[in-house]
Structure 1
Amino acid sequence: MTRSTKSRAIVLLSGGMDSCVCAALASRDHDAAALHVSYGQRTEQRERESFLAICRRLNIQNKLLVRNDALRAIGGSALTDENIAVPTASPADHNIPVTYVPFRNAHFLSVAVSWAEVLGATKIYIGAVEPDSSGYPDCRPAYYEAFNRVIRTGTKEGNIAIVTPLIAMRKAEIVRLGLELNAPLDLTWSCYSHEDQACGQCDSCVLRLRAFADAGVNDPIPYATAEKV
């Protein structure tokens, strides 16, 4: 099958590890277009660099970069409000962490659905993960089931579906899948606070380091310091 005969799909590509693996899946199986949303997060520039580098490595030509100013203006998250400190990783509990950006994925998905209607894409890939997701409510399977109902009701053809291939996977499983797909994990960025070297201390860094350790491989990105995992 040639690229031109593949069905079209959009992948939400933040530049992080999970979205990179999703992009590798989408580009393998579809004529993939990549969407990146900047929203005033602390590592905005670094994530954008990762997005562009991953697209080059995966040969994704169709790219859309947009900016959402609402999420930073609203605040309420350590990722968008400089007055809220990014916490170091702590033992898991049932509280939603301060790094949760209120209803963020709905903003991203809305842009993706609009673009999908224009492109004629019928799939939207997003790297949501329920295990190891720090309790984010917009990483739950029920959230995407509900969003798909909204899409079917509120779009012209009603034939666009959100795809969450990683949602039930542990982070180490995602690393292994990324290696199998030859996903460019060396180009990804997961740190919540630093843009030069990953801090190694925030929830995202610690989860990532633990995932690579559990997968039995070294994380290829640089760290300033790293908690033992």
Structure 2
Amino acid sequence: MFHTVLEIELRQREKVEDIVRRTSTDAVYETLHDEIQTLKILPGTKLSETEVARRFGVSRQPVRNAFTKLGNQDLLLIRPQKATEVRGFSMDRITHARFVRLSVELEVTRCAIQLWNLERQAKLEANLELQEQAINSGNLTAFHAQDYEFHRLVCELSGTPMAFDVILQCKQQVDRLCVLSLTKDREAKSVLADHHQIANGMASGNLEQAQSTIRKHLSRLDATIDFIHETHPHYFE
């Protein structure tokens, strides 16, 4: 089928506009996602498409797209004829997400032990060293990033890389609380100690040690969640 020069130009222009739109959407999404996750934007904050578009210097469509993406991740509450707002914490969603994450991480550890060798251990130890450096330098942002990488790396080295997609979805339900719980150097050191025990359990083939540490590791937020729920009930739905 033949196309006129005008049709070809229109299609090329549409492709360029689509790329620009997707790029703008990504920029808005990534910035808002980071601000929501790090509590720079608190639960309950109302967001206006018009104001956000003005802030980023884009049209409302990329903002709408970004809002939809954040809504699908349970970070925004989007309701017809009402203001969009940052979702509060939900005890039901948190409980469900933590149950799923624990189940997945326990199984990932079992798979890892079956494959574990010196090469895999060396890669994990390199990550642990970066965590240590981040704590020693007082850079908790870097530590949080390496904590994320530790769990991703365990999934990859266990031969189940896609399991981290599930873990990541679950993490997003509690990541804002994780930011609150990692504000103290002592707590970061406890998390690192857990990581070392998990790594040692896998290296020695001790499934019971590795899994019991994972249970302890993922339960560290219990007190934080209860405290925030009690002292800041307005953060919760």
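General remarks:
- Looking across 1, 2, the calculation of distance in nm of label points 7 Å out along Cα→Cβ at positions 49 and 145 that yields 3.4 traces back to 2.
- Entry that produces -12000 once helix-only ellipticity at 222 nm (-39500 (n - 2.57) for each DSSP H run of 4 or more, over all residues; to 500) is calculated, selected from 1, 2: 1
- Structures 1, 2, by Kirkwood radius over Cα pairs in Å, for residues 41-104 alone: label with the highest value: 1
- Value 21.5, calculated as mean count of other Cβ atoms within 10 Å over residues 25-32, assigned to which of 1, 2: 1
- Parent structure of the calculated result 8, 34, 40, 16, 3, 0, given that P(r) over Cα pairs in 10 Å bins from 0, in percent is the read-out and 1, 2 the choices: 1
- If FRET efficiency 1/(1 + (r/R0)^6) of positions 73 and 169 (r between Cβ atoms, R0 = 30 Å, to 0.05) is computed and equals 0.35, the structure in 1, 2: 1
- Entry that produces 0.05 once FRET efficiency 1/(1 + (r/R0)^6) of positions 57 and 217 (r between Cβ atoms, R0 = 25 Å, to 0.05) is calculated, selected from 1, 2: 2
Since every read-out is calculated from the coordinates, none of them should be taken as a lab result. Keep in mind the model is a prediction, meaning the values are calculated, not measured. Cβ atoms are built from the backbone, for glycine too; each structure is taken alone.
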